[in-house]
1. With distance in nm of label points 7 Å out along Cα→Cβ at positions 18 and 50 computed per structure, which member of I, II shows the largest figure?
2. If helix-only ellipticity at 222 nm (-39500 (n - 2.57) for each DSSP H run of 4 or more, over all residues; to 500) is calculated from each of I, II, which structure is the one that comes out at -28500?
3. Thinking of I, II, which structure, once semi-axes √(5λ) of the Cα gyration tensor in Å is computed, gives back 20, 14, 10?
4. Work out FRET efficiency 1/(1 + (r/R0)^6) of positions 10 and 42 (r between Cβ atoms, R0 = 30 Å, to 0.05) for each of structures I, II, then name the structure with the largest result.
Structure I
Amino acid sequence: MVPPVAVSPVIKTARWSFLLIGMFYGKQRYDYLKPRAEKERLVEEAEKKIREEQEKIAKALAEGNIFFNSSEC
């Protein structure tokens, strides 16, 4: 078996530098995107509730099991 080749210190330093820079960038990007994702999740929850309510009403109308108050008609 051939012995491993010695890696240049410049290459080692560059690898570690890019690794640390990537970790720093990833943390910044995560902190930037997290609040946006939270807002999107809240909007999606609200839309889901509305959509489920509309489906419930449509199902009740299709079955003919919905009763209206006289004030709504």
Structure II
Amino acid sequence: MEITENQGDHVCVVFVFQKTEQTEEVQLNAAQLTALLQAKQVWVERFSSNLQIENTVWAYGNNKITLQVYLK
């Protein structure tokens, strides 16, 4: 499982492309994170594809916020 933590004004997000089990980790600011959460699909350069967001998972523990975005 890929997990990430918040760092100041940015949140680290892990995109998980389930078909190939590839992951891509990015740092997003508040505006970018808001846009991502309202999106239905995203372009991830590493995957060279425009993918639909299937599910998002948030977790909080040990003073860390984590977000995983599952793509199909």
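1. Structure I gives the largest value of distance in nm of label points 7 Å out along Cα→Cβ at positions 18 and 50 among I, II.
2. Source structure for this number: I.
3. II
4. Checked I, II; max of FRET efficiency 1/(1 + (r/R0)^6) of positions 10 and 42 (r between Cβ atoms, R0 = 30 Å, to 0.05) sits with II.
Values quoted throughout were computed directly from the atomic coordinates according to the rules given, and no laboratory measurement underlies them. In this text the structure is predicted, and so the values were computed from the model without any measurement. Cβ atoms are built from the backbone, for glycine too; each structure is taken alone.
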